[in-house]
Structure P
Amino acid sequence: MTARVWKTLFVVGLLFAAAEAGAAGDRLANHPSPYLAMHAGDPVAWREWGPAAVGEARREQKLLFVSVGYFSCHWCHVMQRESYRDPGIAAFLNSHFVPVKVDRELEPALDAELIRFAEATRGSSGWPLNVFVTPDGHPVYALLYAPPAEFRAAITELQALWTRDRARLGRLAEEAARVPPTTAQVVKRDATSLADMIVAGALSIADPIHGGFGDQSKFPSVPPLDFLLARQAAKPEGRVGAFLGLTLDEMARNGLQDHVGGGFFRYAVDPGWNTPHFEKMLYDNALLARLYLRAARVLDRPDFARVARRTLDFLVRDMRAADGAFIASLSALDEKGVEGGYYLWRPEELERLVPARDREVLRLAHGMTDAPPFDAGWLPVGGLSDDEIAARLERPVADVRAARERALGILARARGGRGLPRDTKRLAGWNGLALATYAEAARTLGDARYRGIARGVRDYLAGTLWDGARLHRSVAAGRALGAAALEDYAYVAQGLLEWARLTGRKADYALAGDVARSAWRRFDGPHGWRLAEEMLLRVREGVPLIPDGALPSPAAVLVDVSLALSARTGDGELRRRAVSALDRGRSELAEDPFWHATHVSVLNARGDELRMISDK
């Protein structure tokens, strides 16, 4: 073949790749999902997840390359910059795979199944989550963040395997997807013994120095903390109370909380809660505000109520949209692409912004005395108390407190001039969590302002995302986005129930019941729980239990809501289905109750009276 022919073929190939990438850009440009829209300019010819992409893979007998992430994810941005915008990598993906880009916040059931596959095959998971799926819908290989050379090697090797023996690879993937029936002996335990097991398990992995669980990266882990708090309220125990107090103190005191503007980051990468990944999520902050609100009562800590109010006020100020709903998240990267840049302060900035007398207090109060730990400067964290600073500087405590508050106010105003990208999707489930929190805050604190905020969320859910028969996961510009999953129905039903408890109106209880009954019809069946109504992946037909994760088990939440509604309204069908669900998965529950703390909470509150999970 002549050099001229090679050159012609090369140019044609580049034109074809450019056309594919252009089509992808057309598909994703101006997409209502900021995460999908930011990938419109990639040379990878991304498709959206759906029947069309799966059908294309089947026609062309190609593996699907399903890449899952979300807008505020730091490493998702890194992998986009390093690999998805690399022309050579993009050309290989476009030629040999059907590339699919997924916003995990619009496809929570798909994301959950792929996370489960990654954990089962790799022992870990996270985002960006890249899973190769056969045309028949079986996941075959999962890859998390990888630098370009490693990623290029992985896709090259996988394509070679698929070319050599796709039938065998497909068969292995299909076999791996089968869940063998359990042969373990069923151990039946009552709710009290299961609760005792959770307490013992939690204390065995508790960090006695910094609180929280484990000794590496630290997540808020609200479901087990919420369980321990309820347990402490019912059956006080010194070690449990001390652990809860330590954990909530450390999360609020150090770098997990934003000391300038309020609210919590998603997690910290160190055991002392000082170095966060800087994304802020609606679900974390809604759950944590509710946790601190309850902890203030159970542990008799008024300062925890102040943390709760500060978090609630942050959400209203920074994440509430004009339509009354809350947006999904704030990015980890600032407008210049610097991770945490929005929250960090260089020494010269502090000198320019804050008067010397107040700056002296600020640096002692918020751990800004040593060299800045981030390239972009200091993150204000916990430092000395007002009393300690007053003693060191020989100034009145009131003077120190006023100086600290003035300095933080200066930083807050200065930060208002910075840019922080936002994911403006209004997600049904996450807004359901927010509604539950604000309704409970309004009811327990008697705060009319929180009642008004709760009403705005309720009206958005009932008027925009609920059509009288089904929920939409999200809506933008009149277009339904994503597929509503079990978690959406469960959390929205919970939020509506809390709103009904606040108002006492029969119509509000009826609406919560309508959503709950729709959830049972769509997601509960002979084989157990389904995460989604339809799943293009070939996955399990149903599972008896759904564990807690960062969010409480949606199945356990739906059971709890249904039992509460049936007790209020006399709905026998809701009660029957909830009781049946509580009786499932007994061996799994007894084997590892820690990861099912929400389910065990329901059993403790209601299960014994229903004689479930007990020796018969």
Structure Q
Amino acid sequence: MCGIVAAVAAGNVVPILIEGLRKLEYRGYDSAGLAVLNPDLQRLRSVGRVAELALQAEGVEACQGIAHTRWATHGVPSERNAHPHVSGGLALVHNGIIENFAEIKSELSGLGYVFSSDTDTEAIAHLIEHTLKREPDLLQAVRLASTRLIGAYAIAVLKEGDERVVVARHGAPLLLGIGSAGNYAASDASALLQVTRSMVYLEDGDVAEIRRDGWRVLGWNGAPVDRAVVESQLSVDAVELGQYRHYMQKEIFEQPQALANTLEMIGTAQRLSPHLFGSAAPELLDGVTRVLILACGTSYHAGLVARYWIESLAELPCTVEVASEYRYRESVPDPDTLVVAISQSGETADTLAALKHARHLGMNRTLAICNVAESALIREAALKFLTRAGPEIGVASTKAFTTQLAALALLALTLASQQDWITGEEEARHLAALRHLPVAVQKVLELEPGIAVWARRFADKQHALFLGRGHHYPIALEGALKLKEISYIHAEAYPAGELKHGPLALVDKEMPVVAVAPNDALLEKLKSNLQEVKSRGGELYVFADQDSAVSEEPGLHIMRLPEHYGLLSPVLHVIPLQLLAYHAALVKGTDVDKPRNLAKSVTVE
């Protein structure tokens, strides 16, 4: 959950490093630092944002350097814990967690190495420095030292007197950028678009060197390996703010296009082909008897919605598990289970580990739903579906969520078709509704001015309650998550029928209650739940469909969505909850895109 940039070029690389860190700041923003050789090692570090580091770096020039933006795991945010860490004439930056760092630290301390930080990263720096005493080549020393590390890491190293930067990865993302005037490395392609579109995606166990005029990659055993150079399809505009105040706002309003891109592959088809999920899908989906969904955070909420769809359309039992819990409990494996792993980045450590655990148990019917084509999750699964949401920079996920829902709806329909549980006419009707989603979402976005008014009433509150029923209960969960993530208002979500079993004790005029009220079979039940809140003095904010028979009255505010959308209604109803959280955060003045204590790509446990 940190960002790495490295460069070796003919000209000054410091502006490239700083700009790369700006693009990666969504991955961590507790502190930042860089190290360059010109020709001696020079290190700059600062607490806080990249802007602070940029001020320090004014006037610094070098042709070789590494840089880092940090999200703290070991050690509080401080200059002494900021990367790069040094050992002798060597400097190193690191993303990930080293599980055996205490053992390595104890060993190296006994050999006279002095530790000046609380991080696990400093142990790697000293370990490589120590390894150089018996293996003077930096590339081989990094490779040998890496074999001692247990855990996840992406590292970049430079050393006085050496014209290379050496990098290595295991379990954390790292890629090379191949340029005409130099070569580069970074955690994410967005950091390198300023200098090149040619990328090399490293695999677990790879160790590589970049030089001004070349690069090479070694495998875990020290033998050279071939890694393809691919042209990044990411556009510079996609990672720029443009007319918007924040990335979160931009990404909320990009949802119609993101959904259109994700659903483009179904075209005008009246029936779905299993090949949507890969060439092996017909074979792997045939005979599936149940579905297991593994995910974290917002992706977990998408999985909860999908459970309703899969069980109602395909009549297959579906279980949704928090990935970090699944991998550490005893479970009963079933080789006929379709294991679906969901992640925006495809690098979420817990989800990756849970998928590997499922495979270890013998469940090899695996599907990754992900937004990044070159991610580890895509490589790990037998089947894949790319959501095509485009880059999502804001920490609070928005368009990744709705495109995941679109992908999961396609999966539910495909499984239903495979099981012969829906007719061709029903399938065609559902596909028509999916194709109309971008238009429907665009209409919901037009509610923003009214939602902004509501948000002003939330800004001085300490707590909020979100209610939903059926497949809108996960949407209430997602709405509560968004509000707490970026406005720091404590928010909880409950199935509305659970109110009387505890949460009703919290309701008073100081706790706004948000309800998702589509015009479905549970509406009358939900209306009774709303009255329970109203009779206790609670202030209700209800997002209802145009034809929902819920009337506005004192203490009960209603905002109507343009149309009822049946099975796909959760996709529409989450949009106003995203906007409510965004505008509440604006009023409170919190950092919308970079909320405290959080980072975007959770590549550590």
Structure R
Amino acid sequence: MIDSMTDQKSAADEKTLDRIATQIRRWILRCTSQAGSGHPTSSLSAVELMVDLMFGGTFRYDVKTPEHPGNDRLIFSKGHASPLFYSLWAAAGEVSEEELMTYRQFDSELEGHPTSRFRFTEAATGSLGQGLSVGLGMAINAKYIDELPYRTFVLLGDSEMAEGSQWEAIQLAAHYQLDNLIGVLDVNRLGQRGETMYGHDLEAYRQRIEAFGWRCILVSDGHDHAQLSRAYESACQSTGQPVMIIAWTVKGEGVSFLENKEGQHGKPVSDDRIDEAMSDVGDVNETVVGTIHPPAEVTQRQVPSQTPLPIEYELGEELATRDAYGNALCRLAKKYPDLVAFDGEVSNSTRAKQFADEHPERFFEMFIAEQNMVGAATGVALRGKLPFVSTFAAFFSRAFDQIRMAPYSGGSVTFVGSHCGVSIGQDGPSQMGLEDIAMFRTIADGVVLYPCDAVSTEALVDALADRRGLGYLRTTRGKTPVIYAADEEFTIGGSKVLRQSDQDRVTLVAAGITLHESLEAYDVLKERGIAVRVIDLYSIKPLDHATIRHAADQTEVVFTIEDHFPEGGLGEAVLTSLSDHATPVNCLAVRKRPLSGSPDEQLDAQGLSAAAIARAVEMHLA
């Protein structure tokens, strides 16, 4: 344990740090009081932890170049401590006091919890339990991809240590021996509604975290500069292990009527007590500016892009789109040198293993820890890489919180879900992705693609790698025939009209596995004298509104066919597009509880087989 033994810093250094800490406390109180909201007590507890890190000589950062490849990275996993976060940058001279007082205003970059709108935010936080995973991704990038010397520091709250995602990140960081990842655990004892699980018991945290393979440094007083100086110095000397600094702190430190008091979480100091709080904190020369040491002069490696080999499949060739996904990663590896792959211990099923075998230095096994996988991929993306993240589509649902937060950080991540729908067959409902389209459609500015064959899959993987933002690619377990020529072009937001005539009475809109059932239904209905149009709506979001509306103009009814629950899926996307249109839309989807059984049995039982589609059309027209 680091205690209050003889200090190694000079008195002048401590005096400067004290002045910075005092000024930051005043800013925390003032900006939250003026905003009428915020979390001053959670910020006050971590002031010295962060002041000593940033201005005590440990943190290396070029404030004029936030994207400098050698910059250390600082993530506030306890994002509600944003008043402290913004005040640190004010102390560094990069945020004016006037800007600081815009905290939580509608048009201010200083939002209630940090997002990418603020120029020094590494990752959007606030949904607790995510920052360490993002930090793990940044540390992986530094150690294994870019081979850069920067360190990643993550400020953690003791309340969020109850989150399972934290322990996913902790075990993966030890597995990858990330000695460039340093957690700073603010043990202030109090959560939102009372005491945390272990209160001020530092040893309880040490025993658990060390058991996962981390090196722990205990600090008996997290407001003491001497202890913190030695803790950071020791942490930066670790080899082969990530480090957790576990510090005893006081929630509301510096304000007598807030210190270690329950019921004060998330409450600014009222106007009638702000002067009393300021008096407790004390006066300071407000011109004080903290100095951050510069990073090492390093150059990020640049690997040139190379033209990939052309797509090569034969019409009629049978191949699962998940196989085409694996092929596409390998084929496009040289075109996108920043492309990396993450998988949740199912790479032999998702087919990411093909990329892992050919490019092991760019593949990272995340094991059965999907929340951490998404967070780590976000961290890698924020360092300029293009992560493709694969698992069974159903298992992304447990990581939806991490998925929904990723766009607020600003990185580009592509998710690839295999084993979609009832058509996976005998494995049963636990393995069936039946909610994934709905889930990913809710992401603002996100993309949802569902190719039906190998050619369209490869083309769409390319399109996603070339695009910035969040994307989702849905792949199929079973083999499907190649229906497109190898040089067919596919664009995000497009569709393909595969069958049409001037006599069409019905439009069938499908994607993926049900596109093939719809083509078979077309043949059946044609023999019975019923002309139908078939549209491959491979881009579910954004959707090709013009083609859908044109088809609705020219036919009597639109049928949507999808291997997905009706709520939020392809059918609802089409319904939204045609919400002001007179042509009716009938949505064929998975409406019964799925069972184990063959793919053909499953599709027929749900009314999604070719025969069932044909029957539904005939019944409507009868």
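Here, each number is a calculation from the coordinates, and none is a lab measurement. Being a predicted model, the structure only gives us computed values, none of them experimental. Cβ atoms are built from the backbone, for glycine too; each structure is taken alone.
Taking mean count of other Cβ atoms within 10 Å over residues 82-89 from the coordinates of each of P, Q, R, which one would give 23.0?
Numbers: P: 17.6; Q: 23.0; R: 26.8.
Label of the source structure: Q.
Comparing structures P, Q, R by distance in nm of label points 7 Å out along Cα→Cβ at positions 234 and 554, which one has the largest value? Before the final figure, lay out the partial values.
Numbers: P: 2.6; Q: 5.5; R: 7.5.
Top value of distance in nm of label points 7 Å out along Cα→Cβ at positions 234 and 554, among P, Q, R, belongs to structure R.
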